[in-house]
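All of the numbers you see were taken from the coordinates with simple rules; none came from a lab. Given the structure is predicted, the values throughout are model-derived calculations rather than measurements.
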Structure P
Amino acid sequence: MAEAELPRHADAQLDQAGLHAALLVEQVISALPTEPLRLRFAPLARHAAALRDASGEALRKSAVATRAALGPGDGLADYVEPPLAIALREALDEVLRILNRRAAHRARPLRRADA
């Protein structure tokens, strides 16, 4: 039988990665050069909240949606300094890597020696 999913805050690595990504989302939104751009990307604030607190599929969806908003072409990365966009992309990738490792571990059936 596969292992059940732990709450997000039970994994300190995932929790820290999510908090870091949420902070960067907020920094990117505030670094946008004009008010119309800040309004255009304001829905990402919901994703920042999910990166901070959500678990499981909700966390994954927010990370993927935020990463998609970076670009290419007319995305967040086109309007903020490249180091900030790169830092956000890397932070989101880290969240997704951790989620993928956890999912792979849960999907692995227990062997007799593991029990």
Structure Q
Amino acid sequence: MKKILGLTVLGLVLIMAAYFSFVYFVPYSEGIRSGELIKISHKGVLIKTWEGEISQGISGAQIFSFSVIKDDVIDKLKEYQGSYVKVTYIERYRTFFWLGDTKYFITSVEKENSPHLN
């Protein structure tokens, strides 16, 4: 009986580890988006995550919401607040609450010239 219980628990742990590894390490898609950085915030009650938004339209009708994990990217986003930026992101199948609110995670950010101000 103990052997069956031990194997069951081991099987469940392995399945959970495989699921976590798949969700965390296998991206659903990768891409680049650009727009005006309108929000970067550190939010949460028990576990704080960095969340942001980019406005991709003139009227702000198209908003791209994202999460950030890397400290160097967070520092650049704080510096570029209110500017036109180009971000590289990965989209995950799912997310975990301690990583962020969205499935989109920014991996790098660059400041760009706004096409609306030319």
Structure R
Amino acid sequence: MQSEKGTECSGDSVDGVCLCPLEGIIHTISRKWTLQIVTLIGNHKHLRYSEIQGKCSGISPTVLSDRLKELEEQGILSREVFAEIPPRVEYTLTKDGIDLREMIIPLMNWASNRV
């Protein structure tokens, strides 16, 4: 079977769409807090660690740190360190992160209408 881009699909597909590309990112985006973090950073353009933690009530510092590292490794967000004292670090979405956020918005709207 071929994917929409014409390459061979070696896995499952749904309605002719190859699911193989999800294998690399599904683990990251399905983890608790990931969608909220992406949405928050997208809503504010850039946020510092403490700002994200303050807006995600209930997230532990370890989990937040882990999610931010995973999202950076996946190319969803970028981390910028400013040469200041005290050090300042800001997180922003990359192009892929902006695209992901656009895909998340309908899901978030659907979820808030269920409450």
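Okay, here's what the table says:
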| read-out | value |
| --- | --- |
| Among P, Q, R, which structure scores highest (criterion: relative contact order in percent (Cα under 8 Å, 6 or more apart)) | P |
| Among P, Q, R, structure where semi-axes √(5λ) of the Cα gyration tensor in Å as derived comes to 32, 12, 11 | P |
| Answer label among P, Q, R for the case where helix-only ellipticity at 222 nm (-39500 (n - 2.57) for each DSSP H run of 4 or more, over all residues; to 500), calculated from the coordinates, equals -9500 | Q |
